[in-house]
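Values in this text are rule-based calculations from the coordinates and carry no lab data. Quantities reported herein were computed from a predicted structural model and do not represent experimental measurements.
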Structure I
Amino acid sequence: MSRGALIRFFLVLGLLAGCVALAVNQEPKLGLDLRGGAQFVFQAEGTEETPANAENVDKTRDVLERRVNVLGVSEPTVVRQGEDRILVELPGVTNDEEAAAAEESIGRTAKLTAHEVFRSQPTEPTEAETEKLEDGHRVLLSDQGDYIEIGPAELTGEDVSGADGVLREQRVDYIVALDFTGKGGDIWGDLTAKAACNPSGDPKRRVAIVLDEEVITSPQVNEDVGCEVGIRGGNTDITGDFSQQEAKELAALIEGGSLPLELTLISDRLVGPTLGEKAIDASLQAGVIGIILTGLFIIAVYRLVGAMATIALASYALLAYAMLLALGSTLTLPGLAGFVLAIGMAIDANVLVFERAREEYAAYPSAGLRRALLVGFNKAWTAIIDSNVTTLLAAALLFIFGSGPIKGFGVTLSIGVIASMVSALIIARVLTELAVANKGVARRPALSGVSNIGPVRRWLDRSEPDIMGRRRRWLAISAVAFVLALAGIAQGLNLGVEFTGGRQLDYSVSKDVEIEDAREAVKDAGFPNAVVQEADDPADFTIRTGKISDDEEQQIADGLASIGGDVTKEDDQTIGASLGQELREKALIAFGIALLAQLLYMAVRFKWTFGVAAVVAMFHDVVIVLGIFAWLDKPIDGIFLAAAMTIVGLSINDTVVVFDRVRERWWGSKPEEEFEEVANRAAVETVPRTVNTGLGAMFILAALAVLGGNTLRDFAIALLIGLVVGTYSSIFMATPMLTYLQEKWPMSRVKKERVVRDTEDSGAVV
């Protein structure tokens, strides 16, 4: 074993040991669908100036959503209920103490203002003194224990652009750092400039910052600030002996914004997970079975190196889980979609390496297995990096511009992609190097899985299919499929309750009923997509469904009565869309920017024509899957949204691999060779990789479809369709389209001399 390989081996052991320690000592944050949480119902109180109508309640809902997001609560549910109520569900809040703290934080009006101070007195003013105050003036107890008279608000929370709880140098307590807007910075400068004109110790030199009629700080302007100069620069600090938690919570309230309407809590309780224990257990079983089947398949195809890759794949799961714990991310079902995609990419990276190693060994068998494997890693490097970078770009933009489940998907996808690269390029490399370095394997190269190019490649070499020669036919098939998909979409989509809103029904039954039995009863009543949650009492249930009639509501009640005895409807409210207009707009913006970013990346790494062909194929794949779901009348909900984003990653990943081979072959082609011929050969050469990667991923998805229950079944079906369509489009749509673009805007043929040098660890360099 070489020294470099030995060092990498011990580094891998250390990395995995650290991941195990983190996994054992820390519990994951689970979302509402996996763990449950706290449910609050707030009543909005209007005024003559700001009535509690649907428009103003929706504005208040938006502020609440920003507030809980800033507080670090991932994947919350915040929806309007009826005309003047707001439902808030917070995942992971599982006891009364946490629920009370959360209610206090999110329900405050959080109206922030800054005021000029006019005088101070040690005692509370009498009624007579209060009546003498000028209009807009009032006296409040300050943070320093005295009573100060303040003028009208000169700066409000709308003038604050950001807030954060931080620890400054030379301080032992936390402060809240405020950043002002341009207008806010000018107001703050003028306010402090006026105060600075008063002598030290004079109350008029103080500035009061008030939150919900409470003075949280009223410091004097520092003596080094000149009269009529003020504190400029667009920021300031709020001090007040805050702990880290207090500073963070106060910053969250300020940054989230003040509520347009005051809220009164009318209901609070703890609720169970939206998926249910059986669905969660089935998902875990499906994942384990799928990974085992995938591992067996990889071992069957690639033998010894496949076994090492399977071990690396298991380490991927550990590494990704540890990264999720370290970052404090919340794991939800849409987040699991990101890991599913990353598993597929981890498989794909190994398959790319092994197929390249097979080609190298077939060309130079006398050079040995280890050299062939090292060359395989080197040659597959660019395709692996390009495909992963394009996916990371999409994930980062989904996180930046998205919210709710879209943001969560971006986080877990990023974690999964990074973990898959570490698994494939470091852990798998160390293990496979050790395996093929064995003398017994060197004497029996067939055991390695590298010495044989495989039956698929042998058949392709014999048949020499001319895919690009029929490029018009393939593009015509894609066009017909696209039109049929658009026709299905035009007929109307079966939008889920997250997009349309619907009804929330609260029932109590006379008998204790298991939550799984309640879910089954609602499903049998004709509502398989309804969300059924258990409340504090095992005889109380919350059911959230789409827009239904009173007769359909009675069907649900009758279904519960069949297992629970007497049924009492405790509450019946219409609810707004949890994936509201703002979220949908952000999703479209994130999706559009992700497409542009990938187009730009591929234009830089390849040529803009490659980017156009890849992005068009990606758009084609999503529309096809959406159209199939429309024809099948499958629900389009948050789960489908996660599947659609996963399909985007699968599609671009597959296309980049094909295009990487096209570019490599074109740069090394002879002058008399046509681009169409080169593209055809490159597409054919990537078929074994496509087949093996696709089959490996399909084992996981098939297990989810069979064992995962209704919710996961639709998710797995969408991904299976997307995997097939994406595989087809990479070879039969994106590549033919590229050949047409090449005819009009040709990519230059760059000849590169191939230099091979043997070294201890690097193998061949191209």
Structure II
Amino acid sequence: MKQFYLSFYCLILSFAAFAHEGGIKGHIQDSLSGSKLTGITIQVQESNLVTSSDFLGNFNFPEIKPGTYTLKVSGLGYETQTITVAVEEQKTTSITLYLLPGSFNLSEITITQDQGNTKTFQDITKLDIGLRPMRSSQDVLRLVPGLVIAQHAGGGKAEQIFLRGFDIDHGTDIRLSVDDMPVNMVSHAHGQGYADLHFLTPELIDNVNFNKGMYYANQGDFNTAGYANFNTKNYLDQSAVKFEAGMFDTYRAVGMFDLLGDSYKQKNQSAYISSEYMYTNGYFKSPQNFNRINLMGKYHGAIAKNKVLTVSASTFSSKWEASGQIPERAVKEGLITRFGSIDDKEGGKTSRSNINMKLVQQLDNDAMIKNQLFFINYNFLLFSNFTFFLNDSVNGDQIKQSENRNIYGYNGSYTINHHFGNTKLTTEAGVQLRYDDVNNIELSHTKQRKVTLDQLAFGQIDQFNGAVYLDETFRIADKFTINAGVRYDHFQFEYVNDLDTNYNRQVQSKGIASPKLSLFYNATKNLQVYVKGGTGFHSNDTRVVTAQNGQQILPRAFGSDLGVIVKPAKNLLVNAAAWIIDLEQEFVYVGDEAVVEAGGYTRRYGADLSVRYQVLKWLFIDTDVNYTVPRALNVSAEEAYIPLAPTLTSIGGITTIFKNGLQASVRYRMVGDRAANEMNTVTANGYTLFDAVINFKRPKYAIGLSAENLLNTEWNEAQFDTESRLKNETSSVSELHYTPGTPFFVKGSLTYYF
């Protein structure tokens, strides 16, 4: 049977190779910067043929009968262009197109086979990023429909993430990356999958490609609820310096400097450096003294015909003090205010340096090869106190978590397009390698940050993940698209517990296969129906793996989506989906206590709705509503609630964009009440907040004003049902502990372009 399928597939490829009769090849660039444009839609008006430009700005219609055709070329943020092309028999016509940047026009969006569910809603544009209040790149995550973040440790710690009924903690069930370089930290001192995006300067983000679910063969570890890949700019439109100042002693400066100039951009060569510094004391009674500095340099250019090299290097460091979460009773009894603290000696420091090199080459057969090498050096130190005097009534319960790690990685892929009659096939095969060398990973009981009272965990971790994947996309008769993929991941976990009397390197290995299948039906150019299904997983901490002898340590997720993308009117775009995710039994390493707990079987199901409406050329309305039912399985109904799992979330707003350079938006974000424990006897309170941004941009300067929490709503950002004991209490109390959310906050900015 295998030989039959292999022979049949070879026959398809052979037939496609000899079926070439005529065609159109093209290349698309930005007319001002000269940069190659990816994801631009090209339609043949005389037929149903539609495609989009690839990473190098190229597109191809390989089989077209001789004749004259009109191509419509469009992309969000660019003026639509039409061009007439003549095709001769047995010849390929080559063209180069230059698009002018233009206004955002929703009517230009066509729901095509090439774009559809993977592009229409999933690329966060520069427009979205520029018109949201943001203090760090973590805030960009809020633009993913249904995703909620919460900070509870002084601004320098990675945010807590919630999506599709998952309390993802700091990254266990969402895969995050920057320029295809991993953000999630495996076997981290604070928690599995810890994802800190503070090393990324928001102004350098070009777009964020994201998707929900685990249906994508090129996305591996942590891709259960979804993934998000931040893509940094390959070039700067202009050099700029930016200064910001806001309430609570908040100051920020950004510098972005183009090194080569416009003449090199026209030759597809660009290079820039950037710097960012931020300081704030925050709104807490105890000052945060938060400092963050980011430096980055990037080169992107064509080093040969159809060969593009991208090299970037960056470094980041931050340090901060934190007031930590507080118990409700302390505020009600008047011991502290909402913005006070029980232990203000929390805080920490962290740093990350990256080197990232990517080479993309297009071959003569239009196949594309991508090779990427990256290196990451990472350091982490955090002091926390969640229970105050529960375990140590004299010294308190402060803990220290720290580690030093190096990450070495490689991503490679080969992509080629084939044709068989009216069927267009795209094959992508890839290899992904990652090795984490984690040194001196520690959990200790400390006092005043200075004295180590007891080492609870201390050791060395080596973790390797190697993966291969195959992704096949069939586009049939301009109506049906089938995407089938499979990946196989192999892990090797090694741990040396330095607290053991005898040296003992514990080693476990495990592999997992993850099949994926998605079906898309384009009923019209304004309607697509899709069904997605597949499996994903997230790895567990190496200390869990060795403690459990490698059993049940790659918990698998099973999921499916049924959805529709529709344009009921030319300026209205709607995406609706119903979905379900089951997660297998897993063992979780609790980094705050150095213990292993069983997570249990869980099920989450729900519905997502996204709406984009362009009322006028200058007026936009958007909303995202997400409803989830998260439940634990194999337990009684009374104890089946999943703590902190969001059930109802929504974001949206109104945006205005005028030709004179004035832009403004008013946004809302809402999270409903949710259970804080398994029996729902404690409630994590929901909230609805309103934010606003107004910017005025001219060729040489820009001024801006942003405001968060316009109504000065009293709300809780991070919330936990925690057992704790205060200094003078004789017994412990279990109740809601929380970090108060940002009060009314205003920040102004001034940018100078040159």
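Once relative contact order in percent (Cα under 8 Å, 6 or more apart) is evaluated on every structure in I, II, the highest one turns out to be I.
Assign the value -19000, calculated as helix-only ellipticity at 222 nm (-39500 (n - 2.57) for each DSSP H run of 4 or more, over all residues; to 500), to the correct structure from I, II. This value belongs to structure I. A value of 55, 34, 25 was computed for semi-axes √(5λ) of the Cα gyration tensor in Å; which of I, II is the source structure? Comparing all candidates, it corresponds to I.
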